[in-house]
1. For FRET efficiency 1/(1 + (r/R0)^6) of positions 42 and 114 (r between Cβ atoms, R0 = 25 Å, to 0.05), which of the structures I, II scores highest?
2. One of I, II was used to compute helix-only ellipticity at 222 nm (-39500 (n - 2.57) for each DSSP H run of 4 or more, over all residues; to 500), and the answer was -22500. Which one was it?
3. Starting from the value 13.0: which structure in I, II was mean projected area of the Cα convex hull in nm² calculated from?
4. Taking distance in nm of label points 7 Å out along Cα→Cβ at positions 50 and 146 as the quantity of interest, name the structure among I, II where it is greatest.
5. Just checking, which of I, II has the largest value of relative contact order in percent (Cα under 8 Å, 6 or more apart)?
Structure I
């Protein structure tokens, strides 16, 4: 089991694709924590009344639909260090597994330059995520470019044949 999370060995394109799908399963705990956060916030604000399900406040849901930015801002201000730590810990296995998977596939394709290319890949992915999440709003005009390039890189990593035989991958 430990070899799946290590940054060594190589993997084929098929294994890379299947491991990326498995990363989604590893994300389930983080999704559960996030749903718990939103549910706790909505119960605390009185949007949902657990004691009386018939008194569901439809007007609050309409307010959220009218101004989702305000809802997200209020939710962000509700988030405490404990929630952030819980989300981080729940996300850590998926993040680590995804990074190890990418490193193993880059190692299979570009063994000599694997560290530099992985650093470039990681930096590109970090910038792409920051733009997509609105953290780097000044670069939002590059969102489409980064998204399309990210998909192309993914397809390249899946379909490019490595010089290593399919059965010789050990990661």
Structure II
């Protein structure tokens, strides 16, 4: 019986030390007051190798990436961020004509967007997001930095950085109609 209680105690400690899972939300979607009539296809976002797992990276020094022990992504980041961009554009433009491409359509959309994230990582006291967005044969570079105070704030800063990328993408879509 004593062994059973020891086992339950160990199980409790192991369960309590499990990493927390996180997603990047899009609660603060900028709503556009302009009418947008074109259909938009968003290709799956391309990520660097260190973001393809569920671990959350931190740049320890110039050459070494470590992963946070107590935090991890709830889903794979490429799919999650692609779905987030689709959802954000749908809400912002108030149109259902934004979807993942080519998965969710049999017709070619008016605009196809390909986002490639080159760097998205916490580095010392800031999150760095460097990305390229390709649309209609034209590319635009994005470089966004968001500060944080502690490792507890990294997810929030990553969320803000990606939100800024989405805002700039929305502005870019309006300016190049």
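What follows is calculated from the coordinates using simple rules that are stated; it is not laboratory data. All values reported here derive from a predicted model rather than from experimental measurement. Cβ atoms are built from the backbone, for glycine too; each structure is taken alone.
1. Between I, II, the highest calculated value is found for II.
2. Source structure for this number: I.
3. Among I, II, the structure yielding 13.0 for mean projected area of the Cα convex hull in nm² is I.
4. By distance in nm of label points 7 Å out along Cα→Cβ at positions 50 and 146, the leading structure of I, II is I.
5. For this comparison of relative contact order in percent (Cα under 8 Å, 6 or more apart), the top structure is I.
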